[in-house]
Every structure is written in structure tokens, then in C-alpha cells.
Structure I
């Protein structure tokens with residue numbers, strides 16, 4: 001199993017890449033991507049092509065910007081199962097695509113009406129799993145995530161993977177400036193600890209500084225896209 005690099009978010013043909021691939025089982029991998037809008041046919045084609053090239057078992061997308069009535073526009077050959085959380089407006093939006101080649105039986109789906117998160121529960125190759133894909137708001141992200149995890153506490157007890165753009169560095173190592181994390185982020189980390197959740201990348205790479213976002217206004221890099229999981233499941237992941 002592996003959790004591989006390419007962790008730099010960049011604007012490429014007006015879409016942004018984030019965390020690359022992490023393993024869920026010996027036969028399954030995940031890709032998470034901030035697409036920065038999918039209303040352009042050319043953009044959808046490029047993203048679909050990229051997903052096919054990467055060939056993940058599961059692909060999580062953030063900021064699809066698809067309205068509820070346009071969600072049918074998201075199609076990728078080979079990933080017929082597509083679950084989305086959208087709004088009436090063209091903003092936010094998250095999606096989970098599951099490869100036709102995998103044995104994923106979905107038992108439950110929870111969708112946020114504001115398009116900020118989607119959660120699916122089921123079995124992946126006969127193993128119970130909960131997957132939560134989040135696009136946190138730009139303002140008040142730590143508080144939003146803390147409240148969301150509190151609301152989903154009963155759903156995220158075992159074998160849970162949380163991915164997406166959390167819009168907040170979780171440690172000082174997640175900032176090129178090494179600025180200390182604020183009180184809200186400290187409280188979020190306490191909530192993660194309470195729920196037995198850990199920052200997968202940072203746990204496996206405690207001294208590595210790799211970022212997913214560049215602020216041109218401040219000239220600083222940060223890691224605001226994360227993968228979180230239960231500490232008990234860390235054995236499923238390894239450094240690339």
C-alpha cells in the first residue's frame with residue numbers, strides 16, 4: 001500500500017491538482033482533486049482524461065461548481081458510479097467517482113445541501129469503509145470541519161477516510177512560514193484526536209515540507225488539502 005507524493009497544488013489549464021494517491025486496501029487507491037469548476041466542456045474533458053490516466057479506484061473531486069440540475073454533466077468512462085453533493089447555485093460542489101473495476105457496495109450516502117461535503121458508507125472488497133469528501137469554506141474552515149466531524153461522529157468510528165480541501169494548515173509544518181497554528185486549528189486537532197483521527201501524510205512524513213497551495217498575496221506556501229484516517233488503520237498506508 002502507498003501514499004505517494006506530487007503534493008503541490010498548481011493551476012494547470014485552469015484546474016488545480018491536490019493530493020495524489022493513497023491506498024485503501026491492497027487492491028484500491030484514491031485520488032483527490034480540486035477541479036476549480038467543471039462547467040466548461042473542455043475542462044470536463046481534460047479532467048476526465050486525467051482521471052483515466054491516473055486510473056484510481058476512487059476519485060474525490062472538490063469545487064465542481066455544478067448546480068443540482070447540471071450534475072449529469074460529470075461523466076467519466078470507466079467510473080459509472082458518481083455520487084455528488086451540489087447546490088442550486090454554481091458554487092462549491094463535491095463528488096466521489098468509483099471505478100467500474102472495483103467491488104464497492106454502497107450502503108448509505110449523506111449529501112450536504114450546500115455542496116460542502118458528501119459521505120458514503122459501504123464495503124470495499126468486503127471491508128467496511130466510510131469515506132468523507134470535504135470542501136471547507138474559505139472563512140472559518142477549522143470551525144466548520146470541527147462541527148461537521150461532531151455531527152458525523154457516529155458515522156466515522158471505524159475505518160474512515162476523510163479527504164479534500166480543508167482550507168487550513170493543520171500543523172506549523174504545513175506552512176512555509178512555519179507560523180504557529182491558531183486557536184481554532186488547535187481545537188480542530190483536539191477534535192481529531194478525540195475521534196482517533198490522524199493526518200496521514202504528516203504522520204508518515206513528519207519532517208517533509210510539501211505544499212498544495214501558493215498565496216501570491218503573501219508569497220507563502222501551505223498545505224490545505226489533507227487526508228485523514230483512523231490511527232488504527234495506519235498500517236494500510238506506507239511511504240512511497
Structure II
């Protein structure tokens with residue numbers, strides 16, 4: 001079955017990845033069951049040790065506005081189990097109130113939020129938060145989630161319970177693996193691609209995860225982060 005033909009609204013999906021379903025090879029099966037967790041522990045522990053000074057500095061700067069340095073939000077993990085996904089806070093303290101006020105008075109923003117779960121000009125994001133998101137530095141605390149076993153270094157996007165409904169019959173496939181700190185969607189356009197295309201990339205990854213693929217995504221992610229930071 002091909003997953004690169006049309007999206008959920010019948011529009012062509014264009015990516016650089018082959019999204020056709022393949023029978024998993026023995027090496028990939030062994031990696032998914034054993035090797036992937038070992039890779040996650042070694043990589044995330046090393047990353048936390050090396051990046052701890054930067055993480056503490058960013059946390060100190062963020063906390064200066066009186067709010068918490070870190071933000072935990074509920075996401076759905078492997079086998080449909082909920083967990084708290086951690087990030088450096090990138091929004092104002094009263095973010096939820098600002099979002100509700102905006103959606104109530106702006107029909108265009110409300111329509112985009114209902115369709116994509118994001119806003120082009122999000123009034124909740126701070127100036128520092130914009131940089132942290134563009135560079136993906138706000139996601140550094142998620143390596144702690146990886147050590148806990150809630151997430152993987154590479155995997156599908158961690159999504160809310162409401163978003164899982166949009167996966168339809170593919171939800172079980174996506175939830176067969178841990179959500180990732182990075183993944184195909186991040187290196188394939190991230191917010192520039194449609195929501196349905198993101199879902200297709202998640203489905204493709206869950207069916208085709210491999211060590212070589214994970215390593216390529218990690219290297220590509222680092223390159224992408226450096227480009228965004230330099231903008």
C-alpha cells in the first residue's frame with residue numbers, strides 16, 4: 001500500500017521519502033526489540049551530560065519572568081499509555097487564557113488551530129521561546145523522558161489524546177513504538193508540511209525503523225538545527 005499518493009483531504013503529498021510499506025528485515029526487528037533501547041539510553045545519557053550546562057543556563061533565563069523553567073504536558077506514548085513530556089517553557093505564563101481569547105475572537109486562527117493544532121503567529125510564544133523552538137533547544141529535557149523509557153531518541157511525534165483520533169486505523173501502528181525527540185517529520189519540513197503528511201511520515205517510520213535510518217535522522221536533525229539557529 002502506498003502512503004505518498006494523497007493526504008486526508010485528497011491533496012498530493014510530496015516528500016523526499018519512500019513511504020511504501022515494506023516487510024521488516026530480521027536485523028531491523030532485532031534492533032527494534034533490543035538495540036533501539038540500548039541506543040536510546042547511551043545517546044540520551046551522553047546528551048544530557050554534555051548539554052547540562054546549556055540546559056541550566058536556558059532554564060535560569062526562562063525562569064526570570066516568574067514562571068517555571070520547564071513545562072510538562074500530557075502526551076500519548078507506546079501502546080497508548082499517557083506520559084508527561086517535558087520541555088523548556090517557551091510560552092507566557094497565561095498561555096492558555098491568551099489562546100482561548102484569540103480563538104474566541106479570531107475565526108481564521110480558530111480554523112487553523114482546529115485543522116493543524118498550531119498557529120502561524122502564536123501570541124503565547126515569548127521572544128526567547130521563538131529562538132528555542134526554531135533551534136529545537138526547548139526539547140532538550142525530553143532526553144530525560146528517553147531515559148525514563150517514555151520516549152525514544154527517534155520516533156513518531158508525541159501527540160495528545162485528541163490528535164490520536166486523527167490517525168484513525170493507523171493509530172495502533174504509530175503507537176507500536178515510542179514517540180521520539182526527533183523523527184521523519186522534523187527533517188522533512190516540520191511545520192511546513194500538512195498535518196496529514198506528518199501522520200503519514202509517522203506511520204512510515206513505525207513500520208520501517210532501523211539503526212541506519214535512526215542514525216541518518218539524528219545526523220540530519222543536527223544539521224537542520226544548526227541551520228535554524230543561524231537564521
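Kindly point out which one of I, II the value 0.45 was derived from, the read-out being FRET efficiency 1/(1 + (r/R0)^6) of positions 109 and 213 (r between Cβ atoms, R0 = 35 Å, to 0.05). It must be structure II, since only it matches.
Given 12.0 as the derived value for mean projected area of the Cα convex hull in nm², which of the supplied structures I, II does it correspond to?
Working: I: 12.0; II: 12.9.
Computing mean projected area of the Cα convex hull in nm² on every structure in I, II gives 12.0 only for I.
Can you tell which of I, II yields -15000 when helix-only ellipticity at 222 nm (-39500 (n - 2.57) for each DSSP H run of 4 or more, over all residues; to 500) is derived from it? List each step's numbers first, then the result.
Values: I: -5000; II: -15000.
Matching structure: II.
If relative contact order in percent (Cα under 8 Å, 6 or more apart) is computed to be 18, which of I, II is the source?
Values: I: 18; II: 24.
Attributed to the structure labelled I.
Every number in this text was worked out from the coordinates using simple rules, so none of it is lab data. It should be emphasised that the depicted structure is a prediction, and the values quoted were computed from it without experimental measurement. Cβ atoms are built from the backbone, for glycine too; each structure is taken alone.
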